[in-house]
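Only the coordinates and a few stated rules stand behind these numbers; no lab work does. Because the structure is a prediction, the values reported are computed rather than measured. Cβ atoms are built from the backbone, for glycine too; each structure is taken alone.
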Structure 1
Amino acid sequence: MSANGIVVAWQELADGGRVARVTIDNRAKRNSLGRALLERLVAAAEALAGDSRLRLVVLSGAGGHAFVGGADIGEIAALDREGARGFITLVHRCCEAFRRLPVPVIARIDGYALGAGLELAASCDLRVASEGSRFGMPEVRIGIPSVVEAALLPRLVGWGRARRLLLTGETIDAAEALAWGLVDAVAPAAALDAAVERFARPILAAGPQAIRLQKALIREWEDLPVGAAIARGLDYFVHAFDSDEPNRMARAALAALRARREAPPP
């Protein structure tokens, strides 16, 4: 389905689950995010959050030149003090809606990921980029600080590198982003979908409930001291047995292991 700049395509899985591929299509403006597009993106993420069959989301930008080139600079230039809070709160709502999805989100990055675009990518669980992609936080160059989900960057790349991005406004290429840990894989543009699939495949092979529990626990870990995070994991382990998924999958794995052990040597 499509809705004014947001396209959601579905991949149905044999086990009854499904994958959502969400594409931001504002290619005439390098997929920049204005109020209307931000609201539609939030609505799309909120609809996905309620889908019990959902297993994975892949988020990308259309056109091959940008994932998201930033917030709409025309709208930023027209802001006053009163409108500034509403606009940046909407940027945060968009990033948070994807960050809080109950299933993993892979950012498929082909081209520029700048400002709000890099914040949105940082809100995803994994990031896969084409070799020609570029990354940066150029807000200081137009008189504003980088805020909201830019706060995730120090956890991804460390404080020193985060300061470099935020204080200089410079961009880095995909190779440097990979070396920093800002992205998880880099591939030629023609092989970008295959690189995304290398992450998607093991996620989809895992237990659907286990993946949802793991993502929720990771989110809690981000906000808890180490001791409390470890203790919280005990609860999540027990919650896994609310369904038959652990017993069923463990028995299948055990049967496969026994079959390999009993198989005659080649």
Structure 2
Amino acid sequence: MSSNTWTQDALRSSSARLSGKCWRVVEAQHQVSTTKITDTLAEQEILENLLEETKPPIPKECAHLDFLLLTPFRYSARNPFGSRFRKPNAENGVFYAAEHPHTAMAEAAFYRTLFYAESPATPWPTNPGEYTAFSCAFKSTRVTDITRKPYIEDKRLYHLSDYSASQAFADAVRGFGFEIIKYKSLRDPEGRSNLAILSGKVFTKSKPLDRMSWKLHLDAQGARALCESPRLSIQYDRTAFAADPRLRNFRWER
């Protein structure tokens, strides 16, 4: 497919409006961990203030946001690892989310599996990892929807492991003033959609709306995600993410 579909006129013609809530999954370690190494609330506050001085400045457009919403924008330049729509150490961050919590959990399960693929000598964890799924309210009139034709047919944008084309695409749409890229999840068995939020301006509420607590367990059989409330469970067997070339020679027995 020609990159002519990435021109400003082509993108403007496929521009969409989108609002509602989206879901993101983070490790439960996002909760204040300084409580473990301080004895009083006063000590904890002092330590938190000292740590704050070492962190990058908060982008102006994110100053009013809860840390769960602003973190991907604040630390982007310090992140040496690229992602589908963000180059390594990019100045501008991307808030990755999903339209459904199960999609967000599938993405988390895939990247946790990928960690073990890239560390074949690491034994399976004894205890499940603890994760929090939280929802955010958003609204934008500047959305490029690549779940539609012709973008959904562009194999470069949807490559499983090579993100060079999708990173260039994100730079182009950001330059044209777009705020969100809606795209099909390659990890969700149901093929539901993800959102790459390029600007903190789209959030209509400064704090998360809903929260769900999940446990993610990996072993030789695959991955299992368990939600405490409401009671939910999802199984990702050995073949769930096998299409990704990075998992081609995955060592399940360890």
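Quick look at the values:
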item: Entry that produces 4.1 once distance in nm of label points 7 Å out along Cα→Cβ at positions 9 and 145 is calculated, selected from 1, 2; result: 1
item: Computed 21.4 for mean count of other Cβ atoms within 10 Å over residues 57-64 - originating structure among 1, 2; result: 1
item: Entry that produces 143 once volume of the Cα convex hull per residue in Å³ is calculated, selected from 1, 2; result: 2
item: Ranking 1, 2 by distance in nm of label points 7 Å out along Cα→Cβ at positions 41 and 81, the structure that comes out highest; result: 2
item: Structure from which -6500 was derived, helix-only ellipticity at 222 nm (-39500 (n - 2.57) for each DSSP H run of 4 or more, over all residues; to 500), options 1, 2; result: 2
item: Of the structures 1, 2, the one that 2.4 was derived from, the read-out being distance in nm of label points 7 Å out along Cα→Cβ at positions 73 and 169; result: 2
item: Read-out relative contact order in percent (Cα under 8 Å, 6 or more apart), computed value 26, structure in 1, 2; result: 2
item: Structure (1, 2) behind the derived value 29, 21, 19 of Cα extents along the principal axes in Å, for residues 105-176 alone; result: 1
